[in-house]
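Student: Pasting the structures here.
Every number here is computed from the coordinates shown, using simple stated rules; none is lab data. Computed from a predicted structure; not experimentally measured. Cβ atoms are built from the backbone, for glycine too; each structure is taken alone.
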Structure P
């Protein structure tokens, strides 16, 4: 991961960088939709992940004034990209609604955003991810973990931190949903390693 300066005003080009370069034209369209939904005041950093052999810069958090957009005017890929960026909302309810739609078919395009949610504190989203495990393609999981081992380790550390802080007294490590998802992802990656 690469530290980035904090951004106060976001452009479509900056948000489009959250997706692989091979999707640039669709990403610019989706990013413009998101820019139009953002609150006037923004303050976010970005972190770098590998995706499909290239680098992406994913925003840490986004403040939205609205979360609804005209899906009819967008391609299915563009809709996925808008929803992926909605998972970076400062509002946990917006993040959860966006994640639920991505979890129906979690492709390589949106998987980095799903992993990001795994390392967060909204347990309801973790339960949604856990329930959607049959929808995951093990090759997508495997590729992401291989390309981003440090980020994946950091995500697992965040899972441990949230469990330790909020759930340790009521749920064992083995029972905590975040660890269950991480174990499932680890298993998917191991089974399909060549």
Structure Q
């Protein structure tokens, strides 16, 4: 039986968990504690650094830090930026977070939205791998079949590009809608 890397990968992705809301303490954390918390859940990604966090704060991507401690809300903001930065630019992420908070975070605090995201993400893993296994089975998912495997790799990269384009267009639509609302109000 030929090897199918997608079947093997699916189990490892299910085992890797994103930072849960429950893992974020209800007390404010110092920078080193924040970095330890986030980086402990991000072993496969480049680690979050003090410089990155300071830049998020300086660029007003996250809400202003009071003193030297980060609230649970700010930790969630930082983690979400950390997750989105491989797909969106910092300007796009800032726009998305600004838009979220402009719509009244009191009715949908970031913590609730993030918890819903985690629920959806678990199901998404199964859906993505079902798609890949259905579309790329047999030689296409076997690394020993170099040409078919390379074609499959290019297709997966194409999906990545497509999803990135969709996310970026969503940001542009959000900005356009906000500008239309501003003109209508004036």
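Student: Computing mean count of other Cβ atoms within 10 Å over residues 112-119 for each of P, Q, which one ends up highest? Before the final figure, lay out the partial values.
Tutor: Numbers: P: 22.6; Q: 13.2.
With respect to mean count of other Cβ atoms within 10 Å over residues 112-119, the highest-scoring structure among P, Q is P.
Student: Could you figure out which one of P, Q the value 19.9 for mean count of other Cβ atoms within 10 Å over residues 24-31 was computed from? Working shown, then result.
Tutor: On the way: P: 19.9; Q: 14.0.
Only structure P yields this read-out.
Student: Moving on to the next point. One of P, Q was used to compute distance in nm of label points 7 Å out along Cα→Cβ at positions 32 and 176, and the result was 4.4. Which label is that? Walk me through the numbers on the way to the answer.
Tutor: Working: P: 4.4; Q: 4.9.
Of the options listed, only P reproduces it.
Student: In terms of mean count of other Cβ atoms within 10 Å over residues 8-15, which of structures P, Q is highest?
Tutor: Sorting by mean count of other Cβ atoms within 10 Å over residues 8-15 in descending order puts P first.
Student: For helix-only ellipticity at 222 nm (-39500 (n - 2.57) for each DSSP H run of 4 or more, over all residues; to 500), the calculated result is -15000, so let me know which of P, Q that is.
Tutor: Values: P: -15000; Q: -22000.
It was calculated from structure P.
Student: Something else now. Computing Cα extents along the principal axes in Å gives 59, 44, 29 for which of P, Q?
Tutor: Numbers: P: 43, 39, 33; Q: 59, 44, 29.
Among P, Q, the structure yielding 59, 44, 29 for Cα extents along the principal axes in Å is Q.
Student: Here relative contact order in percent (Cα under 8 Å, 6 or more apart) has been calculated and equals 17, so which of P, Q was it run on? Kindly include the intermediate steps, with their values, before the conclusion.
Tutor: Working: P: 17; Q: 30.
This figure was derived from P.
Student: Comparing structures P, Q by distance in nm of label points 7 Å out along Cα→Cβ at positions 48 and 144, which one has the largest value? Provide the component values of the computation, followed by the final result.
Tutor: On the way: P: 2.1; Q: 4.3.
Largest value of distance in nm of label points 7 Å out along Cα→Cβ at positions 48 and 144: Q.
Student: For percent of Cα pairs over 18 Å apart, for residues 120-167 alone, find whichever of P, Q sits highest and give me its label. Before the final figure, lay out the partial values.
Tutor: On the way: P: 42; Q: 37.
That would be structure P.
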